[in-house]
Structure 1
Amino acid sequence: MGVMETHDKKRLAAFWALYNIEKGKYSNVAFEESTKGLSAREAAFVRELVFGTLKLNIKLDHAMNHLKDKKARIKLKDRILLRLGLYQLDYMDSVPDYAAVNETIAIAKKLVKNKVGLINAILRGYIRKRQEIEDSINDLSYIERLSVKYSYPLWFVREITNDEANNSCNKKLPANLSVQKAINDRDTADQVPEYGAEESVLQCGNEKAPLCIRTNLKKITGEELVEKINELGIEALPGRAEGAINVKGSGIFDTELYKKGYFSVQDESSQLAIEALDIKDCKVLDLCCGRGGKTFAIIEQCKNVEVISMDKYEHKILQLKDEAKRLGHKVNIGVNDLFDENNLDKHCRLYDTIKYVILDVPCTGSGTVRRRPEIKYAGEDTKLADLVKLQRTLLDRGAELMNDEDHLVYMTCSIFQKENMDNIDAFLKRHSEFKLLQYRQYTPEKDGTDGFFFADLKRGS
């Protein structure tokens, strides 16, 4: 009985984490709340269940829809329990089939007594029809097949497929074959260069993201920090950016190194972008600064700079202040709406020597699905269109705040072309006084980093 109670406790924790994510909580927050009081080993089991299931929602739903009676109504709690059971059956070798079924049923009896029979039938049916269900995916259209196989909504798959096709095909397709027709009609696949490149993008988005930290170079060198972390029995390897360190293992945030502000969490793509900008001997305005990741990277990586950081959300500014205190940095901070002239005057117009305006805009976050799988299911075509409109408005607003010879640096954590290079192309058409100095798109499958984009634009000659 004790073993069953332990297992129920872990699976119940996973259930409530997934339930709260469905209700709008961030996955990391829901996971932390649900695993309070569990041992490290128990929490690791819950993590695998929660994030593994979350990454594969659509594929798991395809299986249950294949097996359920057409008239059967599956509500949210039923669906979450079925996803958990199906995930254990297919992806957790450490869990025998009988345990996956029996313990899911045990929880169902506590939470959805009237659906126990349905859940039991679907899980046992899956054991018998695994291969049939897997084969059924191949009967779908190309876009639908990718959607189910890698568990991304159709709109997301279309964006990735369009981007990959445009990148590889624009100069290579026959004149009578448009990119969109090539995508819709896979009988012409032999005419589409690098056919299937989108699959590596989608697959990589389901893999586990590495932990990368940024050394506080104002306190310690990257080499010294790597040595200190390794001395604690935690594996640490230097990254490509100066001060970037890839960490394997747990417990790094419980160390004195973290408490004393020797490092912060930041994906290497962001660090590489700041390094590429080569900012020095000037003032920098960090608009939409959020919790301060770019602000602190600039302070730590760049020589002789002063940063003015602004965001419209006060709770983010409060978090930035706390982090600045931990790291030992002095930052000029303001709570500002970019479209409030009076507030901007107080914080910006005083700084005639600003040379860089950093604009890290709100975006889909499509480059970070490895870390927050729920992002895959949060958006849709219309939301992307609204974000693109906002991004272009913010770019225009950033340009209004600049003097001649200033740099406007546009950033997103997206891999969608519409949010990145398309916005830059449109901006340059509206603002002929700007030129594009450099840009870079980082992606998980090519760079091993989060998806991240930056473009360095300069006004004047």
Structure 2
Amino acid sequence: MDHHAQSILAQFDGLSPQNRQLVYNGILDHLRRSEWREVKLRADRINFEYDLLGKLPLEIVAMVAEHLNIADLILLQRVSRQWRRVLSSPMVQSAAIRATVGSDVPVLDSKQVIQKRLRLERAKRVKSIHLPFSPIEHNNTPRSIREVGYSHGIYAQLDTHSGLTFTSIILLHLRNGKEARLTTENREDLVELRISKSLIAAISTRAYCHVWDLDTHEYRSFRISSLDFEHFLVHGRNVAFGYRGSVIHWGWKSSIARHVPIKTRIVLLALHPLEDQFTIVRFSEEVFAGDELIEIDGPSCQVHVEEYTTDDANGFYCSLSQDQNFSLIEPGDIHDLFHAQEIYEGQSSNLLVRLRPSTGTKPRQFFSLEGDEVMVHTLPALPSGNIVCVGQDLTYFSGGYKMVIMESKYRRHARLSNVMSDCQYPIQREVEGPSCSKMFADQEFAIFFNGQSSEIWGFDETWNPAEWPIWPNP
């Protein structure tokens, strides 16, 4: 390049941005066709960046944000000022929050909701308290997991006045510390309880189910077949028991207990909160190799899905019956049906695990009802412990002194297919947690029961248990 050309370039570099634009546009207008070809070849080797997100209408950005988790929504605001402006807008944040937390959650303060969700994803409590149990006279054994319950901010445990048996239920409203105590008219001995947003139910040694309305404390009761049930659910205003070969359904509205025969052992019992309706999943008679064992050949297994509802004339009848296949984690061999857990609210499912090899850390599978579709869930290899769905796409596992936080990943098949949709649980992080034999959790609280006391974690920054009276009150 000669001196004259270098002088032109130096003058061009010294121009203002506006004049530079005028000059290079003028040069481009004077280029020959062959010179344009050379410019194009050089331009093709350059990677151009375009801020597509920053140029989109907020309505489109909100649709994109529905597929981001809350942590990514916060992290991406650091990219540029434009991204911060767009991703922090109320419309975009509301869309992301509702997609993550649930459409039924009111978004009044998006910043507060986002911070709370981040605490849930990291299992970082704001405060925690310990609730001791009343001692049982002449009995130093730990309390049973059947004697405690939790739902929608209300903690419940069986309690005793005499020091010998459990004759009452203590309710503690965790949001404000208010207490209530419930007893039957004859102070019957109680052995197990369940609680929902509307009702609490307790089983007596005489095989009666005692039910109270949580708002009014109105009381009703009904007889059950025996105490030898596998599934016990209270959901909304309905109660259900799953036995080997039958289901007992009771509704607050009708106060009628109905006995429904089931052909084989139930592995999922899902109870409708308001209607007289429930769904079951069961294996066929051929696969059972014993009371707790099933024998499966091949990589997949077939289950029967049945929905039961009522009419005025005939009571419960099977309104839907279909066979569906699901893939086993470890094909073939003998599998065990572990004790049922209420991982999803209003649903009780046995855990399916392969017996061999005989190691304590194994993958497990369970079933759930998602809308009107039954799904199979595959958990990673974990030791024995408690699993609970905390919120939409967020699951806690507690075993020993370890908590595992998992996010669910769904894979849905065509609705007309006989292949069951499935869900995987990649581990997001592991944190230290209290050792417990039972865990309850939702988007407000996590309760860890160890047989001697319950440790309660609160995730809402406004929660202040220091203002409570000493609990439980005599």
Structure 3
Amino acid sequence: MLNKLFAYAPFQMVSALSVFAVLALQARHLEIEQYGVLALVMASAEIVRLFTGQWVNSTFIRFYPQADIDGRKEIHDFSFGYTLILLAPALIVFILAKILYEPFTETSTSVVFLFFASKTLFLYFHQVIRLREKTNTYQIAASIQAVTMTFFTWMAMIYDPSIETALIAMTCSYSFGLAFLSPKGRINLQALSIKKSSTYFKYGIPLAVTGLIFGLSTRVDRFVIAELMDSHAVGVYSALSALIAGVMSLSFTLIALPLYPEVIKFANNPIKLRSAHAQYLAILITLTLPILLGICFVSTAATQLLLGEKYTNENELPFYFIALATYLINLKGHYFDHGLQFTLKTHLTPYIAAFGLLINIPTSYLFIRFLDLLGASIAAAITSLAILLLTWYLAKINNYKFEIPPDTKLVILCNIVIAVLATLTKTFINFNSYYLELIFITSTCTTTYIVLLLVTNPFKLRELIFNFIQAKRPTTKG
């Protein structure tokens, strides 16, 4: 698994850095109210994508790795065909949104749809290339999209900082990446039999419904904030959420994207599957838990440097609860959801998403009325924890056992130590520069964490690193 992780991780880091750069450019050049409207438009587009496109990707990932040559052709024809077909109803949704929803009057429907379509197609072909193990193509495409998104956004914000130009810049970047990824020449798609298609629909349609409801449940707080407060508050909350998601979500993706297909290869062997899934969890916790702590300890510095001073006057407490909610959502999506996917019980996922929506709407209205943005962040954390626990319970009663490696407690202990170190550092050292604070705390805690891991040796880490280095050494011929 380490080989796969190191093959893709550096290029995921490039994507992560581009997200931060784009966020910083948009937050600094757009007014907070403009950024709030942009956030609502992008949230609406993402909800539509989760319903019309993400389930196709998930179905492709689930069935492609263990299929034979003919089976892979079938799942590719199915997934690509429906990725294209579902662009049409998505366009209808955006037209209706423009008629019914005020923020869409700020930008043309065509720009929003082009952004949606380019992102949907890019993510689909990116996943296809990944599962076909065309590593070089994957790496180049990821780099092209990341670099061009930063460059085009920078140009757009200098030329005409507006919602429209921000969307056009991102659309162009996805289009450049797509041009590199998309197949050349004529595409031949064969219609599948009803029996074969029904297998994929049975797995994927519940995920489509889940995507719609889950998208609403995790973004409804923005719309409640807009109703109870104003677009300024939406802008602040969305910018903080985007900053945290840029760190947390991408750190999970950094691990899950290369490793999950390796786990799913054992879907037909329960013993090997649980073993691989436990190893996957070990890597996930080891790398993501310190990132959660780190982003919280440098929250003020990160907000100041990336978003600007106009976002740093807010209370820090919402930042912490948003970070917790984001971590729990990603842990659910990148680990606990697997229990239902492995057992082919994805028909239960819409109920989980509906449960989250039913919790988030009343808690958001209740807490926002009394606590403003802090209330929104608390409601998000409560909802995230509730749906994580429900997912775990439903997977458990459907006979999937989540195996937690014993050495996980050593990783938690190491994280407690770096949390204490970061607290003492902030208490006794007065930093005159946000740059200095960010660099010092990050470098000190990262170095300490690595040393602690090597000393405590969870999951036989030293042996894994040694074997990885040995495998990379060129063999000498005698």
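Given a value of -5000 for helix-only ellipticity at 222 nm (-39500 (n - 2.57) for each DSSP H run of 4 or more, over all residues; to 500), calculated from one of 1, 2, 3, which structure does it belong to? Let's see the in-between values first.
Details: 1: -16000; 2: -5000; 3: -28000.
Of the structures listed, the value fits 2.
State the single structure among 1, 2, 3 that was used to calculate semi-axes √(5λ) of the Cα gyration tensor in Å, giving 42, 30, 20.
1
Which structure, out of 1, 2, 3, was mean count of other Cβ atoms within 10 Å over residues 79-86 derived from, given a value of 14.0?
On the way: 1: 24.5; 2: 14.0; 3: 18.2.
The correct label is 2.
Each value in this text was obtained by applying a stated rule to the coordinates, not by laboratory testing. Small disclaimer: the values here were computed from a predicted structure and weren't measured. Cβ atoms are built from the backbone, for glycine too; each structure is taken alone.
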